[in-house]
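Alright, structures below, take your time with them.
Just so it is clear, none of the values below were taken in a lab; they were calculated from the coordinates. Bear in mind that the values here come from a model prediction, so they are computed numbers and not experimental data. Cβ atoms are built from the backbone, for glycine too; each structure is taken alone.
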Structure P
Amino acid sequence: MTKSAAPEDFLRAFHAERPAVTAEAFGSGRAPDGRSSYQLLCDEVAGSRRVLDLGCGDGLLLELLARDEGRRLAGVDLSPESLAAARRRPATAGARLAVGRAQELPFADGGFDACVSHLALMLMNEIDQVAAEIARVLAPGGLLACAVGGGPVGGEAFERFGRLLRRAVDEAPASSRVPSLGDRRTRSRAGLEEVLRPVGFGPVRWRSVPIDLGGPVARVWDSLSGFYELGPLDAAAVARLREDFFADVADLTTPEGTVPCGFTVHLASARLR
């Protein structure tokens, strides 16, 4: 078994059950300027004509990219179920969508002007090989732009959920825990530069943006319950976590029934020399 086998098997199984989980969790979140994290990432590659979405999931980002007429789009993902959902989007009808691994991209050398990845690059093992493959399929001067998950906004529901989730995972048997996902170097500017520089990328541009997921407590729970750590937990543990979460955020709930919930997205980009 390769180092990536267990994490990839877990991701395939998880997304077979919830093919659109990432879009469901984060698609409605908004930055202070009103854009979603998907829209922010889409705007990072404005003007690029040939774009690859790495870990494209159910195709929400591809749909946004397709609004720029004349683009040639492609997407790759581990999950056949997520790709089936992507193919159902009318906007992706002209995109080349492939089931595959980022470590072995099924595309020709130099075929793209840009590569985007929304909350996916951070989940990938063998990240040095992933970086080499991205560099291979990008044309000289091509742009890599990715959204990387950051921490919660302090004192809000996301932070409290994280604490409760850690407790639930600690109380669960070892068989109910998620395998190690990704390489921590992708979660910081310095670490990402360490990964990208050897394959020919220039300096990483890095900026952090708060994303608001606040709303009715049930909707906030629906967003947060898409986290991978809940996947292996049994139904009773998830039910307890939900009950504990609702009780824990009661003091945050407004008279209108909404709770504040924020997290940080890091937008990182680098250009191939």
Structure Q
Amino acid sequence: MTERRSEAAEVRTALLRLRRATGLPVAFGGLPVDPRRMRIAELSGTLSDALRGLAISSGSGLGGKSMALSRPCAVTDYSTARHISHEYDEPVAAEGLRAVLAVPVVVHRRVRAVLYGALRRAEPLGDRVFDAAVAAARDVEQALAVRDEAQRLLGAAGEAGPPEAAVWETVREAHGELRALAPRIADPELRAELLAACGRLAAASGAPAGAGSPGVALAPREVDVLAAVAAGVTNAGAAERLGLRPETVKGYLRSAMRKLGAHTRLEAVVAARRAGVLP
């Protein structure tokens, strides 16, 4: 249920972004209820509830076609379009929609949502509108993929057993990659959720926070740099991964080492793990 609410929130945000970027007056989104059906769950700019809760079967209508093909589809005038089926003409007409596009959100080859944008007049939707709609869908895909990976790693960490288990190397590497990705995520709630998941990964190692270095309070970027160092990345590689200058990376590393009482990069990583800051 939590995952469902989270996906709905991502779609809601994407619909607002789609309307702002394209100027389309109406946007709505469908979430799957099973592999062959989705339900219209989020509305933005609509004048009625005609579309709310509408169940769309894969292959049926414009959204069902987009869902089945896993690619964007559009019509200039929904009611007269020849290359879609017309099971949903009545609710579409009730909302007064004519030109409509549908873009699937695909994560790991599975359609996780469909974003729609629409006009109340019949006219071709240009490349700019298509590009903006696809970009909105890609943002949702990235957010859902990051969340899936964080949850997968948390599950792996919980099953790994002792910290020396081989799976921890994968967990630690992915932890660094997720920390590096977090600052690039525009949605503050998603960014906070991802960083919280990173914190749970670190705590899953079994070392309580502060166990090795009581009173240590590392800045987020210091943790990011240490996570990159722990993955065997050079200062230059950490800079590229984190979008920082190499000199800035060195500064964060020196500061973290000082706080941890470490004299080398390796000592800093070990101390951070003992403190429960890194997995």
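Have a look at P, Q and say which one yields 25 for percent of Cα pairs over 31 Å apart, as calculated.
Matching structure: P.
If you rank structures P, Q by FRET efficiency 1/(1 + (r/R0)^6) of positions 70 and 182 (r between Cβ atoms, R0 = 25 Å, to 0.05), which sits at the top with the largest value? Walk me through the numbers before you get to the answer.
On the way: P: 0.15; Q: 0.35.
If we compare FRET efficiency 1/(1 + (r/R0)^6) of positions 70 and 182 (r between Cβ atoms, R0 = 25 Å, to 0.05) over P, Q, the biggest value is for Q.
Computing helix-only ellipticity at 222 nm (-39500 (n - 2.57) for each DSSP H run of 4 or more, over all residues; to 500) gives -10500 for which of P, Q?
Answer for the origin of the read-out: P.
Please compute relative contact order in percent (Cα under 8 Å, 6 or more apart) for structures P, Q and give me the label with the greatest value.
Ranking P, Q on relative contact order in percent (Cα under 8 Å, 6 or more apart), first place is P.
If you rank structures P, Q by distance in nm of label points 7 Å out along Cα→Cβ at positions 62 and 190, which sits at the top with the largest value?
P
Please state which of the structures P, Q yields 139 when volume of the Cα convex hull per residue in Å³, for residues 126-245 alone is computed from it. Intermediate results must be reported in sequence, preceding the final value.
Values: P: 139; Q: 126.
Working through the options, I get structure P.
Here distance in nm of label points 7 Å out along Cα→Cβ at positions 6 and 46 was calculated and came to 2.6; which of the structures P, Q was it taken from?
Q
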